[in-house]
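In the part that follows, the structures are each spelled out as structure tokens.
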Structure P
Amino acid sequence: MKITGRHLVVTPALRQHIENRFERLARYEVKLSHLEVILGVSKLQHSAEVVCTMQGRRIQAKASTGEMYATIDELVDRLGVQIRKHKERQADHKEPTKRSVRKILRPAIRKEEEEIEVIRPARAVLTLEEAKRRLDPLPGSLVVFTSLSSGKVQILQRVDRDRVVLIDP
């Protein structure tokens with residue numbers, strides 16, 4: 001970071017304030033290189049300008065107020081807006097292709113008649129304990145059975161490694 005003062009002495013307190021404010025830009029997770037801050041005073045107007053490169057792209061921001069510290073704060077805010085816009089453009093750049101693919105696929109599915117395949121699994125007459133033994137240890141596995149005690153169709157599903165749920169439709 002290079003800090004230059006035009007008609008102004010850059011004090012250690014001013015330098016510290018600039019460095020603290022520019023640390024806020026780290027939250028955008030971009031690397032700013034060749035960061036140059038130029039401070040100036042003209043009559044009662046304090047101005048600041050920053051020029052830097054981000055991912056090979058030159059970014060420039062200017063601010064001017066009646067007080068130098070407020071000018072620096074405004075400058076960092078303006079630079080943050082530009083960085084945010086740049087990141088949003090990168091993220092939004094990929095979206096239209098995904099949307100167009102979805103639009104192309106959906107009409108093709110709607111034009112064709114959807115066929116529903118009916119699967120009728122063999123239901124065994126089991127006790128709850130026998131059904132637990134037949135249940136696969138993988139989460140999401142199911143056992144459809146007729147309960148020996150009640151005669152109803154029941155479903156046993158493994159939710160986690162240690163949790164099993166009995167579905168009684």
Structure Q
Amino acid sequence: MEAFVIIALVGFGLLAAELLLPTGGVLAALGVAGLVVGGIVALGSDSGSADWIGGGLITFAILSGITFVYITRKVVRTTKDLPKLAGTEEMVGGEAEARSAIDPTGKVFMRGTLWSARLAPGVGPVGFGDRVTVEAVDGLTLVVRPVATPAQHSQGTNQIEGAS
């Protein structure tokens with residue numbers, strides 16, 4: 001087996017590994033370099049088909065490098081402005097279910113976990129099974145507010161209209 005075939009196979013393997021591993025482009029750069037070296041070795045070979053194989057490997061290496069740089073720039077541009085949320089910060093704004101009465105403290109169930117909860121200031125009690133929105137996370141306690149259901153919203157409107 002010719003040396004350029006082995007070098008080219010290693011280069012292709014490194015390009016494939018870059019797709020699966022988070023190396024930040026190191027394997028892609030090594031794969032492109034391997035394809036270029038394989039192409040150069042093929043051009044210097046005495047084999048009859050090595051001339052067009054060498055040119056093909058070098059061309060593929062250049063196209064792979066350009067594609068990698070283009071796609072990497074797009075991915076970085078798209079993801080750099082995304083909010084960096086992890087853990088409890090991600091819970092703010094989410095909904096949970098009351099697993100006890102909350103007046104002013106109780107328990108809620110969110111994302112497969114039972115959490116301690118307390119009501120946000122100025123909010124009335126919450127009953128078992130009611131939906132709540134997480135406004136903040138204070139240590140291991142969620143600060144919650146009841147979710148207004150359409151029925152509650154229309155009752156509040158009717159009470160306001162009746163008071164006028």
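Readers should treat all values here as calculations from the given coordinates under stated rules, not as data from a laboratory. These numbers were taken from a predicted model, which means no experiment stands behind them. Cβ atoms are built from the backbone, for glycine too; each structure is taken alone.
Numerical summary
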quantity: Highest-scoring label, criterion being percent of Cα pairs over 28 Å apart, among P, Q; calculated: P
quantity: For 2.8 (distance in nm of label points 7 Å out along Cα→Cβ at positions 22 and 38, calculated) the corresponding structure among P, Q; calculated: Q
quantity: Test item: Cα extents along the principal axes in Å, for residues 62-141 alone calculated as 66, 24, 19, pick one of P, Q; calculated: Q
quantity: Entry that produces -13000 once helix-only ellipticity at 222 nm (-39500 (n - 2.57) for each DSSP H run of 4 or more, over all residues; to 500) is calculated, selected from P, Q; calculated: P
